[in-house]
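Read the figures in this text as sums done on the coordinates, not as results from a lab. Everything numeric in this text was worked out from a predicted model, so none of it was measured. Cβ atoms are built from the backbone, for glycine too; each structure is taken alone.
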Structure 1
Amino acid sequence: MNGGHPRTVPLRAILIFLGVVGLLRIASSHPPRSILLQPDILGAALFLYTPFLHYRRGRTPSWIAPGELRTGLPLLLGAAAAGTALYLLAGRIPGVLPPAAPAASLPPLWEFLLRQALLVALPEEVFFRGYLYDAFEEAGWEPVLSSSLLFSAGHLAIHFSPYRALTFFPAVLFGWTRKRTGAIHAPILLHLAFNLLPYLRAWI
């Protein structure tokens with residue numbers, strides 16, 4: 001809902017999104033010359049810090065606050081259960097999910113969780129459910145679907161595969177928990193939990 005205000009295009013946010021995705025696409029297509037140019041580290045830095053261009057004039061992002069903690073936990077648990085059920089269901093349909101990685105090729109669980117939390121879940125949620133969500137909402141657009149579409153489009157642009165198009169569906173859950181709690185804490189935890197599912201699938 002736009003509250004009666006005319007809908008505008010959040011052009012700056014879209015251009016920043018395109019710029020970040022473009023840089024990550026280039027970085028993913030070439031061997032990194034520096035550890036700082038590795039796609040996961042570069043992506044974390046861009047997703048985490050470019051949003052603060054929007055807040056540099058003293059605005060405090062509303063999504064930094066704890067939000068509705070009382071409703072956050074039940075929402076988190078419910079969304080995690082729903083997402084896990086859908087993932088397991090998709091895994092039973094041939095060709096929907098990629099083959100599970102060999103368990104022996106995976107890093108230790110603590111290392112996987114640390115990298116996923118710091119380099120994926122936190123920065124991506126700051127960017128998509130923080131910055132882009134705010135930008136679309138302030139421009140009069142429905143922020144959950146808008147940010148989810150860009151989330152999925154970004155995954156497809158960086159590494160194209162039909163499977164990556166499915167990121168739209170967990171993104172809707174991330175956006176929904178942001179909308180209900182007013183913060184990004186639940187989306188970060190949910191994102192981390194969903195990224196853990198392929199790791200656990202390799203051990204099943």
Structure 2
Amino acid sequence: MKQWKSASDFVAALARSRLDNVFNPYSDHCPTHDLADGPMIRRNNLELFLQAALSEGVDDVWVGLELGRQGGRRTGLPLTDEEHLPAVAQYWKIPGVRRATSGRLAKEPTASFVWKAVRSTERRILFWNAFPLQCHQPNGTTNRNHSLEEAQLFQPHLRWVVEQAAPTRIVALGLKAQSALARAGLTSSYVRHPARNGGPTFLANIHG
């Protein structure tokens with residue numbers, strides 16, 4: 001398995017990943033929404049986030065499936081939209097986190113439910129995704145699901161994050177995330193994913 005010596009090395013390696021019909025927010029620039037240095041901002045956001053979480057220690061790792069178009073694609077942070085960037089900065093005490101885009105502030109329902117759940121617990125939570133980039137159709141805008149072959153490329157990244165965090169619990173947001181974790185050799189607890197009207201059930205499940 002790949003071993004990165006630091007969060008900085010890990011993020012740099014992630015930024016070098018190239019796949020067809022996949023937006024890599026740590027190296028790709030969106031001409032419609034991004035600031036000129038958008039990819040660099042997102043790399044910095046992720047590096048600060050991982051450094052803070054791994055140095056402070058976490059209780060749980062919550063794992064989603066992949067970056068959302070209105071969430072991590074724009075912020076560089078899993079399960080976090082632009083509306084909740086201030087929450088990240090406060091939660092991990094990293095004021096360097098900032099927006100990589102201009103224009104209207106993007107909001108994502110999944111991020112709203114996830115951060116509502118975080119605020120209701122004293123456990124320290126680290127977020128990640130089984131597939132840490134954002135997939136799209138050839139038109140560049142419409143979402144698509146990543147393939148099993150694509151997911152396998154990032155199993156070392158998933159295992160590295162979990163091993164570095166050493167949580168007491170891994171929580172899979174949805175059955176697909178749980179299956180991805182199992183394929184990576186990681187045991188997890190399942191909760192309903194907040195998407196597709198699953199938010200109330202997610203909130204009921206997550207601290208149960």
Task: Comparison of 1, 2 by relative contact order in percent (Cα under 8 Å, 6 or more apart) - largest value held by - done: 1
- [ ] Out of 1, 2, choose the structure whose coordinates give Kirkwood radius over Cα pairs in Å equal to 17.8 when calculated.
- [x] 1
- [ ] Tell me which of 1, 2 gives 0.95 when you compute FRET efficiency 1/(1 + (r/R0)^6) of positions 101 and 133 (r between Cβ atoms, R0 = 30 Å, to 0.05).
- [x] 2
Task: Origin of the derived value -18500 (helix-only ellipticity at 222 nm (-39500 (n - 2.57) for each DSSP H run of 4 or more, over all residues; to 500); candidates 1, 2) - done: 1
- [ ] Figure out for me which of the structures 1, 2 the number 0.50 belongs to, where FRET efficiency 1/(1 + (r/R0)^6) of positions 45 and 109 (r between Cβ atoms, R0 = 25 Å, to 0.05) was derived from the coordinates.
- [x] 1
